[in-house]
Structure I
Amino acid sequence: MSPETERFKQTLRQHAEHQTNTLALWGDHSRLDYATLYAEVVYRQQRLRDEHTQVVAIALDNGIDAMLWDLALLFEGLTCVALPPFFSPAQRQHCLEQSQAALVIAEPALQEELQAAGYEKRGEFWRRRFSGPQRMPAGTAKLTFTSGTTGTPKGVCLSADSIVQVARELYQASKPTDPRHHLALLPLAILLENIGCYAALYAGATLSLPGHKALGIHGASGVDVPQLLACLASRAPQSLILVPQLLLMLVTAAEQSAFDARSLRFAAVGGARVAQSLLQRAQQAGIPVYEGYGLSECASVVCLNRPEATRPGSVGQPLPHVQIRLADDGEVLIKGSTLLGYLGDAPHNDQWWPSGDLGEFDADGFLYLKGRKKHQFVTSFGRNVNPEWVEAELTQRGSIAQAFVYGEAMPTNHALLWPQRADCTDAQLAAAVAEANHALPDYAKVHHWTRLEQPFTHANGLLTANGRPRRDAIVERYRTSLTEPVIREESAS
């Protein structure tokens, strides 16, 4: 067991001995104290040991069961493959194939999907044999997949030391406000929430794990706001991890006296760019929100505003376990808790990780992000989308000649469309969008679209000489259409 992991397990053992009756996990229908949590994890470690396998995938809704299996895998030194619930069936199958997960712990609803992928049910585990060499670096404790910047998510291989070290630093960062009850809003398969849950357990706090049905959350971006608010009111958590869109929902509800934020002591927000005006509204509404910054390749959080060190508009100062410097072009380079490598690629040996983000520091060491080097955008729900992937789906359906997709810091994606033929009707364009959406996971679907009055050309400055879209120019030209009330709308269902 790695040093950081041993330290974490010893901490849980101490909680079990000295906080025997303290509520540790609070699910939909049951609760566990710290003594029972520790005993359950040890028991599940033995059950995993009996299975004689190394790579195990978890495809469970948030709940006590998911957390116990996650901890058992961590302490047993096995590789945990985290499968987000918002992935499409094709993406889940890709993750299982690429990781060679011989054991899967999954929701009953995935039975047909797993059978089709060659898995057989034995007890509560799904099993499958794989042949051939393992494709991940030695020492991989967590295999987390990006949220699909293309149709085939990329696996990030992380060590146990990296993950648990970040969790310990998050615990230390929130310690001045001493939150004693954390509620997981995001799926546990999201690395940020997974590590946030570890931080709560490090602190000996109560960890609430309501299922997403209880929370009113479905898919990557569907939220039943009244259901969510009712769950928060009944549990009164003291800490949350939010993406910008969830923060906006809570702020709006608080402004309308539909959400009481008085129980909250620490709310971290990240996963996508946060408007400074939203942060100001949150503070005015009594939500103690702290913006941070991180990426899967660095085991999640690398910078965070903290109660004793806050600078509005920044993503905070680097956490103690990392170093950050800027390349000559302003790209943020990160050292500390970096990935072992990508699944299927050569191990990563460079100490400094190029983030792909541009930034600058102020005199006090607070980092300000200035945009992304590449075309990928991040929705306000924290999902990464490569627009070229979605545009390809749209333009390969016969009706659409040109497509431009935009969703940076927005809850839904908007497309600008130019038809193949002048006599193409809006109904035909809508059908083409719907057809493309069937091939996409919900966070990448096109919810709104606008029919262009003219195509993108080199002559009008919207294409390069070799026919590639000039994205900044297109956004500038059509900003109103992309960000204001939509002209055309297509259901993503």
Structure II
Amino acid sequence: MSEAKSSGSAVPPIGIAATGTRTETDSMGSIEVPANRYWGAQTQRSLVHFSIGDERMPKRLYHAYGYVKKAAALVHQAAGRLDAKRAGAIVQAADEAIAGLLDPEFPLYVWQTGSGTQTNMNVNEVLANRATQILGGVIGSRDPVHPNDHVNLGQSSNDTFPTAMHVATLLAVDEELEPRVQALAACIEHKAAQWMDVVKTGRTHLQDATPLTVGQEWSGYAHQIRDALRNLDSAKRGLYELAAGGTAVGTGLNAPAHFGRDIAARLAELTGKPFVTAPNKFAAQGSLDAMVAVMGALRGLAVALMKIANDMRWLASGPRCGLGELILPANEPGSSIMPGKVNPTQCEAMVMVCIQVIGLDNAVAFAGSQGNFELNTMRPLVIDNVLRALRILGDASEKFHEYSVRDTRLDRARIEAFVGQSLMLVTALSPIVGYDQAAAIAHLAHEQGLSLREAALKSGLIDAEGFDAAVRPEAMVGRGLAGS
């Protein structure tokens, strides 16, 4: 392998000072490419053939691809397969991609070849041209850095795209979603502890039920979120296994010995994540099982968050003609025609996000079933949906925490009034007068507009002293979180 020319120690700034077009070539022939762009022929063809909709490949995937190409270049350099100057230039360009500095150079649509080949080649072309520029070569010449022979050395789209999917997804879970959901759960736990002694009316079937405390109710919300995060943590372990090294069909053709092991180790070093080479590359490339599992866990989180958001907006309904137990922060006017109206907008936004995530999960599950023979070719759809779900769940959790949960207050007088009116406190009389007689007392109170105490005394089944001793809401809520 010949040594590349050096342009000195100074790295030329990102950007191409050119106008018009330049001619780039690939195996299909030549095509005109905007002269001020780093991408090449295959990227340009994709822009023509797959101009479908507005959805573009997620930038986070390209940042992850930067890690993959950097790791590959370092592994090849260490083994003597790539000279230091070429490897160094590729690493420099990859670092720029990781940092998002090359984002404008990644314009491709989601709806492209199902293996993600155009996206892989978009990365290869951009890094090759940028590395060529760094080394003082002519952009578009493929000399001294070639997109296939150097940037894609020992690789295939069929193993690098799923590898980049796993890297991007794991980084998004760890950096973008989990910290914000953890903060939301911690805030809910704080509220639960703060309100653990506030007795309220329980509700089942949307009807009055026996009492519990506000803190017990909110502890359930926090536990749901913690459970969902535990499930996500379990699911994401499948992302640790990387397809890199399998090349076209999982056999590793044209990849050096131990390349899969070495690139996984290098990616682990670069990202701080416990990546390993997939023990079976045929499964890693023919399926999307790890991505489907993560998306399923995101659906579970969405289900929990939707329950919490819906409960909060119902409990805050009113302020005078609804339940009105919660007082949510007033963030913005709620109506263009009704002055003074304030709506539970953060709750509504969360519910919409959760509905969207459940829909995205359906698409991912269906795509996961489409692994034909040695390759699943629904990968762009899957990574777009998974990263979108991670982004909107993380954003919604942060806003829900900051603008709704954190400053939610209780209307204690209203909560106390509901407890006093509840007929289901009669449950405490069942062990004393029997189920049927207790039910008769409740019906009497409801039909005649009496308080439960008045109806019980009128029945003659219990006296005032006995009623007051038995019907004590604070004694009916169990003991803290255990409720036993």
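FYI, it's all coordinate maths here, none of it is from the lab. Treat the numbers as computed from the prediction; the structure is a model and nothing was measured. Cβ atoms are built from the backbone, for glycine too; each structure is taken alone.
Out of I, II, which structure matches 55, 27, 13 when Cα extents along the principal axes in Å, for residues 219-298 alone is calculated?
II
Taking relative contact order in percent (Cα under 8 Å, 6 or more apart) from the coordinates of each of I, II, which one would give 15?
This value belongs to structure II.
If helix-only ellipticity at 222 nm (-39500 (n - 2.57) for each DSSP H run of 4 or more, over all residues; to 500) computes to -10000, which of I, II did it come from?
I
Say we calculate percent of Cα pairs over 43 Å apart for every structure; which of I, II gives the highest result?
Structure II gives the largest value of percent of Cα pairs over 43 Å apart among I, II.
For Kirkwood radius over Cα pairs in Å, for residues 35-210 alone, the calculated result is 18.5, so let me know which of I, II that is.
II
Can you rank I, II by distance in nm of label points 7 Å out along Cα→Cβ at positions 179 and 403 and just name the one with the largest value?
The maximum falls on structure I.
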